[in-house]
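Below you'll find a set of structures to go through.
Just so you know, all these numbers are worked out from the coordinates, no wet-lab data involved. It should be emphasised that the depicted structure is a prediction, and the values quoted were computed from it without experimental measurement. Cβ atoms are built from the backbone, for glycine too; each structure is taken alone.
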Structure I
Amino acid sequence: MDSIPAEFRHLRDEDSISWERILDRARRKESEEQDWFEAFTDVVVDEASKECMKETPDPSLIALGLQACLTRGRMAEALFLSTDSQNVAVLSLRAIALFVLSDISGLTNVLSQLEKQIDDNSLPAARVRLSVVRLLLAAAERDTSVIVCAMEFDSLLEDHPEQVEQPLTETMFAIYVMGTLLRETGQVNRASRIADTLEDMAKKQNHRMFLALVENLKGNIANLQGDFDDAEKHYTRVREYSDTLSFRLGHGMALNNLGTLRLNSLRLEDARVYFTEALEYMDMEVARLVTLSNLGEIETLLGNYTEADDHLRDAVRLEQKTRRGIIEAYTWSAILKAKQDMMEEASRFLEKAQEIADTSEKPLQKGMYLHARAVVEAAKQNQDAAVSLLGKVLKIAKEEAIFELLIRTKLELVRTHMSAFQRAGKEEAVSQATYHIGDLIQIAKEQNLQALYAEALLLRSDILVLAGKDLEVRSDLDKVVSVARFIEDKRLEEEAKLRFEMLEQPIAKSKEIEIGRKMDRVAGFKPAGKMKDVPRPALHAILALHTDSGLPEYVHYFRGSPLEMDSSIVGGFISAVSVFTRELMGDKGLLRSINHEGFTLLMEHTPSRVIVLIADKESFDVRFLLHDFAERFDQRFPPLSDVDGIDTAEYTEADQLVEEIFQKPAVQESKS
């Protein structure tokens with residue numbers, strides 16, 4: 001009996017289980033190719049499979065078989081073993097498999113069966129199992145009732161400490177789910193405490209599957225905190241535990257997370273290797289669907305369209321079969337077809353994506369659909385439609401704090417404006433492209449994302465070459481080389497050096513750099529965590545200046561600001577600097593900000609005005625709000641035809657607009 005793996009010793013006193021037969025079969029099955037744990041669990045699953053076919057199967061043996069399936073990640077077999085059972089222990093274990101498979105209807109059915117058998121007078125273990133299934137269903141549905149379910153679960157454990165000292169498999173899994181939910185909502189400290197609790201339980205039982213899940217949770221927490229080296233260590237330990245268990249799902253999960261880490265540092269080729277290897281371990285269709293979509297996305301961005309088409313075709317097939325609402329299978333298929341100039345096919349994939357987005361309550365899915373639609377419109381050279389759609393996506397991304405969508409939308413705006421410049425020679429399009437890449441650089445600085453910062457600088461240098469601003473190009477490239485050496489990215493350093501060489505060769509300099517392909521690489525960025533909270537700068541004043549005259553039309557001083565000045569002086573200064581930059585650089589040189597002695601002047605240019613915000617420093621959040629204010633101010637107060645008769649009293653209603661936009665609480669970064 002001592003040879004029973006630790007994960008199953010809590011069942012060794014079950015007299016109805018033929019342990020001697022199981023152990024004897026496992027010893028004969030063990031070989032050089034198959035270790036003891038794998039042989040033991042294979043035999044247990046086989047014994048349970050035979051048992052479940054009997055007219056009155058032994059629930060203890062079925063429960064043992066279920067735990068062996070869960071520990072090995074064999075969810076389909078877990079469902080087979082438990083199909084017709086009404087046993088409470090078997091049903092609650094079945095619920096874990098259903099949760100992993102995202103089968104909400106199956107979870108609902110299990111809950112209904114348990115509620116018929118369990119009430120307040122039932123044994124504590126049964127009540128805990130019922131509470132676990134309620135929690136899993138609420139978590140799968142992303143329902144707000146998950147909070148109430150978690151409180152009920154916590155209360156039961158407090159009332160029955162023996163359920164903590166000798167926890168059920170279901171109890172430990174519920175704790176893992178709670179930790180995952182807390183991490184997803186940005187509650188790092190609580191998630192860390194949950195992980196520590198689960199680790200203590202798993203160590204006492206030497207339950208390696210839960211030790212692997214603890215490492216996965218801790219890795220995800222480290223991601224959220226931006227400690228990517230620590231995250232990689234945890235994911236590596238997930239792989240090590242999974243190897244000892246032949247836990248294929250755990251191994252695939254670790255590889256998938258390691259791939260996402262590489263995307264966070266924009267190492268797309270490395271990420272592709274991890275995702276490809278992960279696919280070999282993904283036995284479940286939903287997991288394969290997600291990984292195939294990831295691979296299709298990467299191959300599209302790297303320009304490997306044949307490989308991308310193979311992956312995305314398989315992903316679409318699985319999505320049509322499982323109907324899990326993985327919108328990426330359709331959105332990336334649409335983007336791929338647009339890049340291949342196959343617009344009819346792109347439109348068909350967009351229709352499928354829209355069906356998912358329209359029936360989903362997730363802002364991310366609506367944003368991804370609109371983003372893909374914008375890419376298709378841009379490929380059709382419908383620039384105005386693309387920019388309008390991207391404006392909607394940007395609003396969703398900012399309000400819902402969807403980091404990945406925010407980055408991609410900014411990049412697509414850069415691409416769309418640069419396409420307009422290269423197609424029609426519109427110089428103002430270069431200014432707009434530089435504006436958006438400047439926002440991306442600011443975001444990367446604030447979030448301390450070195451790889452994204454360097455890649456964005458490299459991209460801006462390519463754009464500035466077209467504007468003939470060699471001095472600024474050299475400055476950006478110097479920063480790229482410095483960052484590339486710091487993060488030890490040889491490819492990035494070589495790309496910067498190549499551009500330095502092009503600057504020295506007038507003939508080579510005139511050759512068109514593939515800006516679109518460069519933007520594709522940056523678009524591969526996937527944040528490992530959510531956006532970090534950045535304190536909002538102190539705001540002092542906002543001014544609306546007439547572009548031609550430089551005269552102030554509207555001035556507002558923020559409460560508590562020590563700054564009081566003659567707005568005409570500020571207007572004259574900004575007007576003079578703006579004229580100078582336009583004379584020097586043309587329309588490609590619209591001024592965005594001026595920094596001087598603790599003050600920053602942020603500027604937004606509309607067709608007839610310059611809207612100026614005076615703050616103590618620049619931030620993307622404030623820049624976003626200023627852009628919103630400038631657009632709405634122009635809509636509310638049409639441009640003046642007679643600049644000699646400005647009546648500032650006509651703009652008093654603008655104070656309400658300032659209050660609405662700048663004084664509202666900042667968006668919670670934990671919002672998903």
Structure II
Amino acid sequence: MRAARWAFVLAAGLWLGALGRDRFDGWVDATVLPPLSPVTSVEVLARDGSLLRAFTADNGMWRLSVDPAQVDPSYLKLLVAYEDRRFYSHAGVDLHALARAAFQAVTEGHIVSGGSTLTMQVARLLEDSGTGRIEGKIRQIRLALALERHLSKAQILGLYLQIAPFGGNLEGVRAATLAYFGKEPRRLTTAEAALLVALPQSPEVRRPDRDLAAATAARARVLDRLQAQGVLAAGTVVAAKSEAIPLARRPVPMLAAHLTDRLHVAAPSVRTIRTTIDADLQARLEALAADAVAQGGNRLQVAILVADHRSGEILASVGSSAYENGQRHGFVDMTQALRSPGSTLKPLIYGLAFDEGLAHPETLIDDKPVDFNGYAPQNFDHQFRGTIRLREALQLSLNIPAVLLTDAIGPSNLMIGLDHAGVHAVVPGGQPGLAVALGGVGVTLQDLVQLYAAIARGGVALPLTVDSDLPRAEGHRVMSSVAAWEVGDILAGMPPPPGAPSNRLAYKTGTSYGHRDAWAIGFDGTDVIGVWMGHADGTPVPGAFGGELAAPVLFQAFARLKTKLDPLGPPPPATLVVSNAELPLPLQRFRTRNAAFGLRPDAPSVAFPPNGAEVELTDGDLLVKVRNGTPPFTWLADGAPIAIASRERQEVLKLPGAGFVTLSVIDAHGRSANVSVQLH
């Protein structure tokens with residue numbers, strides 16, 4: 001019966017040839033073409049162009065876009081030699097091969113060789129017309145002829161490479177090489193190429209993950225015929241036949257699953273999404289995340305975010321230790337979840353206080369019981385250290401000094417600082433109080449990494465981004481470069497966790513109320529990493545502390561990022577690097593707002609220039625005036641003392657140049673005022 005069909009096809013071909021050139025051309029030109037751009041899988045790419053993740057196309061098919069120039073030329077050579085030796089010379093139908101196939105089918109009583117060209121196979125695949133019906137074969141011939149008139153040979157070959165079936169839901173050579181060999185089709189062995197040539201002929205029967213014997217035999221037939229044609233040498237064929245065939249499919253790459261989900265949802269119509277993610281680093285950190293929770297019970301979860309703080313580019317984003325783990329709620333992206341930051345906001349508090357001239361790293365502060373109208377914060381260990389330097393207070397993460405500084409700068413100003421850093425903080429009740437200093441606010445891991453990136457960058461915040469094509473936004477200053485360096489220098493003096501290297505990583509840990517969140521965030525001269533650990537459902541993790549749980553993971557993450565830390569930068573020229581005794585008198589000891597107000601009601605204020613003003617410098621000089629307060633006065637620009645122990649209510653300050661500057665004045669009782677102005 002099949003022989004009769006081939007005889008009919010041959011007769012039909014002769015009939016078509018008898019139509020005459022004009023009628024034949026008209027018949028071909030009238031062909032209605034199917035869509036020539038099959039829907040391909042959405043792909044999310046790493047910074048080097050490698051595949052982070054793909055999403056299935058229509059009907060759950062893996063159909064990845066492929067450029068013939070990115071496919072191993074040896075595979076293309078074998079494909080054309082085996083399937084269609086005259087591919088580059090015929091017009092879509094190889095009459096010689098068609099006649100031979102029909103003659104063999106008639107004389108032998110069964111199909112001996114095929115007559116379909118690669119173009120005819122593309123035609124069949126585009127319309128899913130099948131091969132058994134005579135009408136389908138005629139349609140393939142007509143469509144193949146039409147395709148050759150509309151497309152180049154390279155375009156036709158490209159379509160075959162994209163839609164050829166390779167078993168199951170795999171379409172196209174790229175999906176096949178990723179699934180069977182775990183690699184892109186750029187470099188293939190002869191054995192791999194021969195298997196790929198064989199599979200589309202009977203993709204379900206020859207699937208190596210289902211029938212190894214059938215796949216092995218099909219590959220051998222391809223190799224033997226190509227040897228007989230002189231395309232492959234005998235030694236090459238022997239070596240190829242000895243190469244193992246994959247027994248199972250590999251998963252298509254799925255790195256940064258939570259991040260790629262968000263990107264796809266945000267731009268569902270974009271077929272190729274390019275990111276700044278480092279694929280190798282992402283894979284290493286996903287492995288680290290799995291190790292980090294392995295011994296912590298079946299509910300412990302972790303998230304890790306890495307960014308280059310110089311550019312704001314996100315290099316890795318691990319939303320959880322296991323995307324599909326139900327017990328750990330692995331589907332929740334914990335880089336984006338609102339959680340209490342614990343003590344991780346303290347570096348911002350200190351930096352803002354340094355900026356306003358309220359304190360210096362060597363300023364002494366009293367760590368003792370305090371009460372703010374019924375709010376009496378306690379240190380984590382319920383102990384008091386007495387008089388202590390602010391440097392040590394931050395390194396010990398003491399709560400009382402942080403609350404005292406927050407009271408001095410004002411909770412609303414702390415929220416403004418968070419906003420300037422790009423942190424979208426959520427305050428319960430909407431009204432910030434002193435509890436914000438100790439974690440009474442909702443932030444995300446990405447928010448905190450962006451905040452620490454601003455400190456690492458010298459006080460200037462840039463939005464973190466994974467979009468490699470997005471133009472870089474202008475930075476927003478959160479604190480002066482002096483204050484940022486001082487905070488970084490304090491954090492770099494933190495002792496590392498047990499067993500971690502003493503490498504002066506600037507880092508801070510935090511533990512939220514009830515041991516629900518453990519944090520560790522750190523930076524060196526180029527990169528910043530944030531780690532969160534806890535239960536994704538917000539339930540407590542008994543005994544969990546940021547320093548014990550998250551800090552070791554932070555140091556391990558840096559070890560997987562680089563072999564050696566990049567050093568922090570030198571102090572800005574205006575930095576006051578002195579002992580407590582050498583500080584201006586108002587900066588030697590911190591006085592609380594209540595203490596300062598209790599001395600005299602007439603606190604100082606800056607009479608000139610007014611806040612927000614634009615002022616012209618005269619040879620670098622700026623006239624300033626102070627109202628009220630008790631002399632002597634100390635004037636600071638961006639936290640650096642400019643004039644010390646001045647008994648005059650007006651002063652001429654020598655400033656370094658134009659730009660935005662925060663001017664602060666401190667009187668003899670430690671009371672202060674500040675304004676922000678732009679100098680020209």
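The table that follows gives values for the structure above.
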{"read-out": "Identity of the structure behind -10500 (criterion: helix-only ellipticity at 222 nm (-39500 (n - 2.57) for each DSSP H run of 4 or more, over all residues; to 500), calculated), options I, II", "value": "II"}
{"read-out": "Origin of the value 91, 46, 36, where Cα extents along the principal axes in Å, for residues 137-520 alone was derived from one of I, II", "value": "II"}
{"read-out": "For mean count of other Cβ atoms within 10 Å over residues 409-416 computed as 17.6, the structure of I, II it came from", "value": "II"}
{"read-out": "Read-out Kirkwood radius over Cα pairs in Å, computed value 28.1, structure in I, II", "value": "I"}
{"read-out": "Label whose coordinates, when distance in nm of label points 7 Å out along Cα→Cβ at positions 33 and 657 is calculated, return 6.0 (choices I, II)", "value": "II"}
